[in-house]
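Novice: Listed after this line are the structures, all set down as structure tokens.
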Structure I
Amino acid sequence: MAGFDFDLAVIGGGIVGLSTAMQMTERFPGLSVAVLEKEPALARHQTGRNSGVIHAGVYYQPGSLKARFCREGVEATIGFCQEHAIPYEQCGKLLVATEPEELPRMAALYERAKTNGLDVERLDQAEIARREPHIRGIGGFLVKTTGIVDYARIARQMANVVADRGGAILTSSEVARVEETPEGVTLDVGKDRIRARHLIAAAGLQADRIARMGGLATDFRIVPFRGEYFRLGPDKSAIVSHLIYPIPDPALPFLGVHLTKMIGGYVTVGPNAVLAFAREGYGFGTASVHDLREMATFAGFRKVIRDNLKSGIAEMANSLVKSRYLALCQRYCPELTLADLSPYRPGVRAQAVLADGTMVHDFLIGETDRAIHVLNAPSPAATSAIPIGRHITRLAEEKFGWRAA
């Protein structure tokens with residue numbers, strides 16, 4: 001290999017990086033691939049700390065990468081689960097309006113879902129009560145293809161496929177430096193140095209930093225938002241038959257607190273969306289001076305805070321006062337009580353924010369001569385991981401001049 005350790009290095013052991021590595025080894029047999037993950041195990045961050053929903057693609061702008069990849073991702077995710085005997089369930093998602101002012105937004109969302117090619121069904125108040133006796137709603141619609149799965153398990157199986165094809169899965173391998181030359185890419189990983197002909201980075205919460213290390217000019221920063229969940233007790237495991245979502249407020253960047261059946265047989269409530277004080281700030285008291293300083297000196301972050309100050313304060317209050325969080329759930333599930341809410345693992349969403357304060361809601365990919373960077377992969381990235389990996393594989397084929405099998 002003329003002094004190179006690998007033909008391709010992939011930074012990131014989450015589902016997007018592993019999907020990409022898996023599809024690279026399939027499309028280019030014999031390609032030597034290494035996946036570098038800084039944690040001691042795979043899928044420790046966004047992949048292993050999400051709601052486990054196989055999203056159908058209700059919310060996304062028609063024609064966007066999100067809409068396209070999500071629609072393709074449902075079928076691809078289920079196909080992968082079937083091939084590898086991974087449990088999943090297509091239980092469907094019910095979006096419910098609880099107040100009259102939500103009905104026009106619900107109607108618009110229903111039309112968008114149809115434009116995106118989804119199988120949806122309008123439900124009136126009586127039909128909601130018949131199908132979901134514990135849920136209150138004055139109108140809603142059912143998205144039939146939405147499902148649930150354990151994405152961390154999918155990611156680990158993708159890693160097994162890569163390893164079976166001769167790829168290297170290197171955990172506890174944090175990349176501290178990236179140097180790109182016309183010949184290849186050199187990565188400092190702990191005390192080791194790895195040389196690869198090409199690089200693909202899917203670094204999630206660290207995506208902007210890895211991109212800057214690699215010489216890619218960026219006009220955005222990753223801003224972390226923590227999503228906090230609760231788990232309902234065993235007596236509430238059958239409280240819903242579908243996933244129950246509120247009608248989102250278009251003035252807010254996130255979808256709101258929802259009831260989620262989990263593939264493990266229990267139900268979670270969440271997430272909210274509060275600013276995290278560290279990129280991996282899973283606890284309220286977890287803070288990073290470096291991360292906070294980087295955010296505070298970025299003009300885009302300051303504008304986001306100014307523009308969303310009211311909702312941000314409300315989200316923080318909901319986080320600190322459990323009864324406020326409960327009230328969000330009681331809008332559509334009145335019988336829930338404080339005693340029903342037990343702590344559950346939180347997650348942190350990597351939100352790309354541009355210098356002008358715009359939140360990037362679509363997938364964003366950047367390139368240098370020898371590298372491809374996944375710069376922004378928000379929800380539904382887990383659902384869309386296989387189409388994203390396929391897209392990156394095709395980009396690599398064109399960009400790097402590789403020949404497919």
Structure II
Amino acid sequence: MRKCKRMAQGAVAGLGVLACAGLAHAAPEGDLSAARAMEVVNVKGSALGALKGQAFNDYSVMAVAGGKLAAIPFQFDDMNERGFPYVPGGKLKIKGTEGKVDENDELVFMLKDTGAKASPEMLSAAGKVVSEIKLADGGTTGYAYVVQGNAARSDKVYARYDQATGLIKAENWSLQMDPGKPLNWSDLKVKTFKQDRTILDTMKLRVRAKLGFIKATINNNMVPNKVIAVKNGPVRSIVEADASISILGIQLLSAAADFVSTANSFEVPVLATIPSAASALSDLAIEISLDFNELDGAMVRSALTTQPITSGKKAPGPLKANLKDNWLSGTHPDGFDIAAFFAVTPGVQAELDGLYKDAGNGDEPDEPERFKGSHPQVGWSVTKIPTGADLDLIVRLFFGDGLWQGNDPTNAIKQLKGPIKPEVTAL
């Protein structure tokens with residue numbers, strides 16, 4: 001097993017991510033773009049036939065480094081009844097057998113941790129290698145190997161949630177959540193950003209409804225929500241929260257949310273049940289946005305708004321989006337790029353649009369907020385939401401730098417939307 005020590009992580013003070021110094025590292029062959037460097041490889045249990053029914057803890061994942069196979073960070077995750085990572089002790093029930101490989105389970109590791117193809121001598125020296133996993137997209141090729149009965153494990157941890165403090169520490173970012181109310185976010189720091197300060201004011205979740213002539217709006221500060229279970233793994237940390245919303249006397253929804261953190265990404269699947277009683281509402285809308293702090297000069301665009309909007313200046317038009325073209329992206333000259341995606345349950349006929357507010361655009365302060373004004377505030381608005389059904393609302397955020405090339409993020413967006421498909425060969 002590699003011996004590692006804790007190292008500082010630049011501007012993200014105290015991230016506490018493990019890194020190894022002075023030793024050879026695995027690396028895929030070819031050019032690894034900024035987007036591909038963020039990629040988490042996801043191998044379904046159905047592709048790992050040799051492991052079916054076997055215990056997770058009997059396997060290691062390895063890649064070529066320094067002329068031999070060495071352990072890389074990995075984890076197996078069971079799935080829950082809604083098709084997302086299962087957290088023991090959570091609200092959502094497991095699908096399959098806990099701790100054993102089922103067809104719906106997931107093996108995950110970082111693309112950047114894969115290496116060159118192993119020689120027969122390397123394979124035999126590692127032990128019983130049962131599967132070779134190849135990742136190739138024309139510009140990048142990497143290999144990883146699943147080894148049975150090998151106790152080697154990497155000590156590197158890419159993301160971790162502290163339930164006592166509510167702080168998420170990842171390799172390249174950190175986010176402070178209220179430990180008592182995980183839907184309340186405050187400080188966000190990103191390693192690539194030149195300044196050691198928060199770039200986030202807060203996350204804003206709003207539910208707007210109308211019953212007859214009566215209108216009401218509630219925000220995430222008013223929503224009862226709490227952490228009910230946590231799973232910290234080497235590659236991703238999964239925090240399950242529970243929330244319930246009542247508005248205008250109607251129990252609007254009960255929801256579980258899995259906050260999934262990796263080295264460069266944060267995913268928030270809100271798994272909601274909206275009762276038929278909500279059909280009494282003549283209007284129902286949900287807004288989800290990030291209100292940034294002191295990011296004037298940032299450029300923001302979407303698939304449908306190809307001319308970037310510059311924060312601090314009059315916007316040339318609205319920020320447009322729909323369920324098909326749902327991505328938003330921003331860049332700041334001080335070394336911060338973000339790509340954001342929004343999805344709902346396939347087949348749901350809700351409507352989606354972009355949301356953009358900015359003090360430089362003449363928009364008024366939008367409470368609740370810690371820092372006055374939007375600089376900028378970016379997100380989505382969901383309307384015409386169906387009732388009497390389960391509804392999955394999924395927000396995926398990627399943090400880092402280098403996603404915009406020539407003021408255009410579309411190539412990175414394409415790669416983030418289309419991860420490399422793993423090719424699994426039984427050995």
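Each value in this text was obtained by applying a stated rule to the coordinates, not by laboratory testing. It should be emphasised that the depicted structure is a prediction, and the values quoted were computed from it without experimental measurement. Cβ atoms are built from the backbone, for glycine too; each structure is taken alone.
Novice: Can you tell which of I, II yields 16 when relative contact order in percent (Cα under 8 Å, 6 or more apart) is derived from it? Please report the intermediate quantities before stating the final value.
Specialist: Numbers: I: 24; II: 16.
The correct label is II.
Novice: Right, something else. Quick one: helix-only ellipticity at 222 nm (-39500 (n - 2.57) for each DSSP H run of 4 or more, over all residues; to 500) came out at -9500 when computed from one of I, II, so which one is it?
Specialist: I
Novice: Starting from the value 1.00: which structure in I, II was FRET efficiency 1/(1 + (r/R0)^6) of positions 40 and 280 (r between Cβ atoms, R0 = 35 Å, to 0.05) calculated from?
Specialist: Considering all the candidates, the number was obtained from I.
Novice: Let me ask something additional. Check the numbers for distance in nm of label points 7 Å out along Cα→Cβ at positions 208 and 392 across I, II and tell me which is largest.
Specialist: With respect to distance in nm of label points 7 Å out along Cα→Cβ at positions 208 and 392, the highest-scoring structure among I, II is II.
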